[in-house]
Structure 1
Amino acid sequence: MKSVLFERDLLYPTDNVIEPGIIHVEILNPDNSKMPVIVESKSSHSAVENISAVLDVLQKDIFDRINIKVYENTSVYILLNESDKTKYGDVKYLKVVYNGVQEFTLEPFDEGF
């Protein structure tokens with residue numbers, strides 16, 4: 001696994017205004033093409049179910065500061081918690097695959113970084 005370049009805990013909005021979600025973000029040393037970003041949920045909320053809010057927070061709180069577009073220059077991987085694994089199968093991560101600025105799909109990912 002690559003070494004961690006930056007890590008931080010962030011809050012993101014959920015359906016319950018007084019109960020935000022919490023994620024731990026690790027940005028790994030980039031390969032020749034994109035910056036790997038690993039997102040791990042630290043609250044009872046699913047980062048997968050709130051993926052649009054999570055990606056928005058990543059863009060605004062981290063990547064806007066260094067003029068990087070998440071959809072162009074990163075590879076985002078969501079580490080599945082136990083409740084997500086029951087919905088998405090027994091994979092370790094879901095990878096965000098961008099089809100445009102606000103359009104993306106989630107694909108299972110079990111390979112190394």
Structure 2
Amino acid sequence: MSLQEKFEAAVEIIQKLPKQGPVSTSNDQKLTFYSLFKQATIGNVNSDRPGIFSIVERKKWDSWKELEGVSQDEAKERYIKALNDMFDKIAEELDVVSWLEQIDPVIKKNLALIGK
């Protein structure tokens with residue numbers, strides 16, 4: 001399986017995670033996934049920094065800007081690693097196998113694709 005296919009599977013997992021429940025992303029994790037996604041799909045920041053009153057957009061832009069110079073392939077690898085690390089931590093507190101039986105089957109399938 002190619003890096004691009006693994007990356008796409010990882011992105012789909014994040015997009016399909018339930019908004020509530022035992023497995024969800026923190027704001028810091030959302031920011032990490034956002035910035036890595038942007039770097040992986042677009043490359044370096046290509047827009048002006050949002051104004052001071054656009055707090056959320058400014059944080060997202062700053063997070064993406066911190067990745068300047070990271071190759072798109074490296075950003076994809078980091079995205080997949082961040083997802084795997086997140087599930088490793090979740091597995092310390094939750095029976096992930098049982099949880100996977102209760103949610104969108106695509107998440108389980110894609111976790112297997114990325115080696116989880």
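General observations
- Label whose coordinates, when distance in nm of label points 7 Å out along Cα→Cβ at positions 66 and 98 is calculated, return 1.5 (choices 1, 2): 1
- With helix-only ellipticity at 222 nm (-39500 (n - 2.57) for each DSSP H run of 4 or more, over all residues; to 500) derived as -5000, matching label from 1, 2: 1
- With distance in nm of label points 7 Å out along Cα→Cβ at positions 2 and 58 computed over the structures 1, 2, the top value is the one for 2, the highest of the group.
- Structures compared: 1, 2; top value of distance in nm of label points 7 Å out along Cα→Cβ at positions 10 and 42, i.e. the largest, recorded for 2.
- Comparing relative contact order in percent (Cα under 8 Å, 6 or more apart) across structures 1, 2, the highest figure comes from 2.
Read-outs throughout are calculated quantities, based only on the coordinates presented, and are distinct from any laboratory measurement. Worth saying up front: this structure is predicted, and the values here are computed from it rather than measured. Cβ atoms are built from the backbone, for glycine too; each structure is taken alone.
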